[in-house]
Each structure stands twice: as C-alpha cells, then as structure tokens.
Structure I
Amino acid sequence: MAPKKSKNFWVNAIGGSIAGGVECLINWPSEVIKTELQMQSKAKPVYSGYIDCGRKKIQAQGVKSLYRGMVPVLLGSMPKAGVRFGGNTFYRGLLSSEDGKISTMGVLGAGLMAGATEALLVVTPMETLKTRLINANKPFVSGTMHLIKTEGIGAMYKGVVPTVAKQSLNQGTRFLVYDQVMGLVLATTGAETPGSLEAVMGGMVAGAASVLVNQPLDTIKTLMQSSEAAKYKSTLDCIAQVVKHEGIGAVYKGLIPRLVRVCPGSGIIFGTVNFISPPLSELIEGPKR
C-alpha cells in the first residue's frame, strides 16, 4: 500500500517551502561543520573530527561562525524545498497511469527530475554562495558583493554539473525510499496516511540512504564551489586530483557530519510536509465533502 499524497501542486510546493525553512534554521551548524571538514586538506588537517571542528570554530571565530552562509541558504531553502515537492508532484502526474497509479521506477524518475529542477533553479547558486561565505567567514551582503565583484555573476554557477547530478540522485533516492518505507508502514498499520512520527522516521531513513549513495558527489561539488575551485579544470579533473593526492577515501570526507545533518533534516522536512499538508489542502482546495 503506497501512502496517499496530495496531487495539488501548490499544496506540496507551499508545504515544502515551509518545511525547508524550518529544517534550515534547526540544522545549519551541522552544515557549516560538514563543509569545513570537506574543504580541509588531508595532508594538513585543521580539525580532527565533527566535535573538534565545532569547538575550534567557536573558540577562534565565535558562535556566529556556525551560522555563516545561512542567510542565502535560508532564503533558498524555502523555494528549493518548494520546487522539490511541487516538482515531484508535477512529475509524478506525468509518470502516472490514467488511473493515477505510479510504478516504482516512476517514483524514482519523478524524484530524479525534481532534484535536477531544484538544482538548476535554486541549489547551484545558493550552494556556491554558502560554500564561499563559510570558506571566507564573511557575512551575507559583503561576501556576496565580493564574489560578484571579483569573479562575476557566472561564479554563482560553478559546480553546476556535480550539483545537478547530486540533487537528482539525492531526491530520486529520498522519494523512492520514503515511498517504500511508508508503504510498508501503512501496510502494517492499515492506516490511510502516516502519522507525524512515522513520517519523521521515514524521512530520516530516506535521508540516510541518500547520503550513503551520493556522498562522493557532494564532496566534489563542494570542492568545485570553494575558493580553491580555480585549480580544477573540470568535474572529472577535480575527481582525478582528489583521488590522486588524497586517495579514494577522500571523496567521503564529511560523511558523518552530513549524516548528522541530513538524517534529522530529512525527517523534519518530510514530517513537516506530512503535518502541514492536510490544513493546506483544506485552505487551498476547500473542505472535503
């Protein structure tokens, strides 16, 4: 039994937007730490791990440093999640049969396309700016102006190829795993829709699966968007240099802090969307008779 979902684009787009904002506010320090661990050199590591990174950043730069880069991502997280859930609804409609049923491959395909769409419209410029602000420890306005002044507006789209690949695989995996987990839950409980706790747990499982699948892409994307991006000729060159100089394990840098951030973050997003969809449906579509 697959979980029932609202087929209204606006219900899912608005619900996703609200969920994205909530998740960003709660989880941002983990994203900062993950980014720092990915950018440090294996030959001269500054941080020994997740906790050490957080402690040293607070000691050297203050608590505010754990929130560097958050403003563009907070502003971007809402439309990003909105595009993700709204886009997934749109693509599911295209891939569903006339009776409204969708296959497992259809669920995967809708997630892949939703991820590619959010990467092109929102994620690439947002992630580039986030990485640069964290890397330089600069505030939003001055950091953004510095990037555009020194490298041009095109710099906002550095790393677009690995970002599209990452987001496609990310959302394809998440929506597929979440759909499968919720199907098992509903088949067991006999309910028509999952409860909030079930949605949160299902989202966490989906988030963990996506991290394990695409961590190498996330690491390469971060390096392609960092202040050191100029030394890489292309995405393939970046991969080759990282593996050559630091070993294949280097593409999994930041795995633990990313799991720490993504698992609860994904749970928060799916749980919030699940919680807020019924009142949004009633507001947008009117009371059900």
Structure II
Amino acid sequence: MSKSQIRTVLEMIKFEHSVFALPFALVGALLAGRVGGSPPTWHQILWIIVAMVGARSAALTINRIADVEYDRRNPRTSSRALPAGELSIGFASVFTVISSAVLIVAAWRLNPLALKLSPVALAILFFYSYTKRFTSWSHFVLGFCLGISPAAAWIAIRSSLDSRMLILCAAVTLWVGGFDVLYACQDVDFDKSAGLFSIPEKFGIPRALQVARGMHIVMVFLLAWLAWSFHLAWPAWAGIAVVAALLAYEHSLVKPNDLSKMNAAFFTVNGYISLLFLLFWGAATLVTHP
C-alpha cells in the first residue's frame, strides 16, 4: 500500500475521530480495574486500543461501501474516496476483512469471553450501515455501536460484565446518537429525495434539534447516576459539569436556520468532550477507593 493510499484510507475512515469512542472505552477499563483492586495492565490497554481501532475501521469502511451510491449522489459526500474513485470497492472490502481480523485477534489476546463476543460486536457494527433504509431511529443504533465500547472494555479486563456499565453504555449511546441527529440535519433534503430515514427528515430540523438536546440532557443525568453508583470522588463530578457545559456550547452553535458551524459542533466540541471525560474520570478512579 502506498503512502497516498494510506492517507486516503485514513481519510475515508476518519481515523482521527477514533477519539470519540476510545476515551469512554478506557474509562470502562479503568473502572473495571478499580473494582478489581488493581489498574489495567499495559498489555490489556494496548489490546483494547487495537481492538477499538480495528472495530471502528471495519465499521466505517463497511458503511462507506454500503452507502457508496448514496454518497455519489449527495453533493456533500460525492468527493469521498469510494464515490470519487480514489479507492475501489474491492480494496475497501479487503480492508474491512483485515480490520475485522484485527479486532478478533485483539479480543483473543484479551480473554476468551472477549473473543466469543467479537463476532457479535462486528454484527452490530455492520448492521448500522443499513438502518437508514428502513428506520428514522438509526441514530440510536449508531450510538449503541459506540455505546458498547465501555462494556467491551470492562469485559476485556474482568472477563465478566457489571450491570452498572449499562448506565455508561446508555450515556454514550445518547451522546453519539444526539450529535448524529445534529449532523443529519445537513442532509434533510437529500434524505427525502433518496428515500432515506432520519429524525430530521421525519420531524424537521427544529424538532430534531430539540430531540438531540433532550438526548444530551439525559446523558448528563446518566453520568451522574454512574458516578454515584461507583461512589466516585469529586473529579468525576467536575468532569460531568465540564461535559454539560460543552454540550450546551455545542447546541448553541447549531440553529434551525444556520448549520454553518456544524463541523465545529460535531468534530471539535465532541473531541474535547471525550478527552476531558477521560481526564476527569481517570483521575477519579485514582483518588477514589474501591
């Protein structure tokens, strides 16, 4: 693979956006280590990161393959690698297989339960790519794809699952689903003409923004419930306040009649949210006794 192909692949899968899910997975791992009485090993952290990168790369590539004809017809996405002919469907298919194998190998290196569940994770990730064809609630499916990452990380550390992780899974699901609703506001006209479904297409942009705002409000309450359930110290609560403030700022950037700041709301602010959440909650796991 040439350097130009590598750059094109990384752009196709938006590799830099791995920052969205990875910090929440690492928080799941840190909480699992705290309950177990010892922090995760570097070996475990390494393979969790490898698994996350493999899973996300496979999911984004299959999504681009599934949507290539829609991307070709949508002016906003027609310059992407596959519709523009910079990469072939065959190349992308092989890349998907390799990325899936990376996830499975990483799960194998973690523990038997992680290995057994890795095909389930892939099935969920691949299923999302087809949901916009038949339901307006595909945003929640996308959210769940990233929402399972903290539970997966817990399983990677503990070989079991604590029910409290479902709270964090729900919080991440609503966070991702909410900002995906915002992002989908850009494609309302195209979705209607192409017969695709989304919350903005179904309810209109003003109501869609209200739905996204409600999802993020519930997310903040779920994080508070999670911090309380683990008896976490003040850094966790400070982190929740920071997340809430950034979400409020994100929503202030997007208005029904002005979506020009969508990229700042979608990419920049959400990147800060995930990284700062890891910083504050990571600190909380260090100063809070099990």
Structure III
Amino acid sequence: MFARALLLFALACIAIESLEAQDTQSAMPQWQIAAGGKLAFEVASLKPSEPGKFQPPSFPLSNDDAFRPTGGRFTAVFPLSVLITFAYKVRLTEEQMRAMLAPLPKWVSTDWFDIEARAEGNPTKDQYRLLMQSLLAGRFKLAIHREQSEVPLFALTLAKPGKLGPGLRPHSEGPACDSANSGKIFPPSCDVQMQTRMPNGTQRAGSRNISLALIAASLPTLGRLGRPVTDRTGLSGNFDYVLEWMPEPNTPPAPNAAPQPEFQGTTFLEALRDQLGLRLESGKGAVETLVIEHVERPSEN
C-alpha cells in the first residue's frame, strides 16, 4: 500500500512538472521557441563605454528582420535599455519605455556599455537575442517577466475593405530583395525600416518585405501617436510600403507670438489613409509589456 501511494505521488509530481513546463512554453513568444529557447556566448567582454564613443552594431538592433550574418561575432555600444528591447524583441512607445524605466536606476538608460562577444556557429538574429538574454542575466543579474495589460491603443484597419493604397503592395509584386536596381529603390535593402527627411521637410518612411504587424508596431514612433498600434487588417504575408507626410508642429506657439501660418502639407494620418489605404481606430486592448524585477550594475570584465 505504501509503495503504491509513493508511486502515485511520484506520478503526480511528474504531471505537475509537465504542466509547469507547458505553461512556461506557452508563455514564451513563438519566435523564442523557434530560435531554440536558451543560448549563451562562448566569450563575452563587457565594459563601460568611453564618453562620446559610438560604434555601429554588428547588425541593426531593431525588432524587425534586418540582419547580416556575422559568423558568431557581435559588437555593440549602447545603454542597457536598448539591449533589453533588442534581447526581448519589443518595440515600445515613449510612454511604455518611460513606464518600464521609471522604477529603475538612472544609469540603465544613461550609461553606455561596450560589448564584444563571440558565439558558436553562425546565429540568426533571433538567436542573437537569446544570446543577449543570457548575457544580460549573467552580467546585469537582469530578471524580467512579461505582463498583459489593458491600455488605450489604436487598431490598424483597412480604410476600404479589400483595397490597398498605392504606397502599399504585397512584396511578391515588387522588386526582389536582390534586385540589381536596389540603389534606385526606397529603401534599398529588404527587412529594414528606414526613415529620412526630404529637403522640403517632408518625412519619408518605408520598408520592403515586412509584415503588417511590424508596420503597425512602427507607427507610434513615426507618427508620434502616444499609443501602441495593433494590426487588425487581417492581411497576411509581407509587404513593401513607402509613406510621405509633413510633420505637424508638436509645441503650441508662445504667448503673444505672431500668428502662425496655417499648416500646409499632408498629415501623418492623411498619408496613412491616402497612400497606404490604412486607418487607425481608437479603442482598448491587451498589450504585452516587460516588467524588470531586478537589475545590477555589472562589474567590468
């Protein structure tokens, strides 16, 4: 009888562990599962950066797929806040970033760190994120968890059902990523979200071979929207887009200032509707955020 009870207890423990593992797996983003779960650099050097030093990273530390293979070598000079958003593949609005950093020491966003590291093989961009997660946990004692919270947001939808604007098209209908005329195309490279200012003050943004979910994630920064944007267009696959607009003044005129001329130009929301065939609808929804539970200033190595 005792042996049977012991066996049942052991089986129950195994079942609980299995359920906990499934919960952890389900909570893990799909990209992280596909990339392999957990990885670590073979060798890594991390030290405070020299004042004023900037060194381009091995590849863009963005939440898109812009990447060039580096043979396992990684270099970057950035504050910890940038390394965190790269490692966990998030793009935060200014408000979300301020909320994440508010309870943390000031150095998390002000101090820059010089990183040189080497990994086995030739990792993908998402695998480099996992490598960075291990580095941050080991050197900064970083502990985070993800939370879902109900917040005001914008839903990205089609302005007219089934119709795209002239500035948005399926990637399969545009030039190939290895096109010989890439120098004449904006942006010249695929998987990169690019923004530039034209001589007349117009802003131009665009990307090639990108999902609507990533386009939506970039809009709060491009349009200074103040809210996250979630994709509810129902469109799958990747797209090419180019968007041009004139930024509106973001500060009120000073008291007793001379009357300002009426704003001239295409606003961001007008460009979104007329050029891409998209619009934003106000609402509320669940948004995933990062909560930093613990962080320590690293010792130099």
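Where does the value 30, 25, 15 come from, among I, II, III, when semi-axes √(5λ) of the Cα gyration tensor in Å is the thing being computed?
Source structure for this number: II.
Looking at mean projected area of the Cα convex hull in nm², for residues 46-141 alone, point out which structure of I, II, III has the largest value. Intermediate results must be reported in sequence, preceding the final value.
Details: I: 8.1; II: 6.8; III: 6.1.
Checked I, II, III; max of mean projected area of the Cα convex hull in nm², for residues 46-141 alone sits with I.
No lab work stands behind these numbers, since they all come straight from the coordinates. Bear in mind that the values here come from a model prediction, so they are computed numbers and not experimental data.
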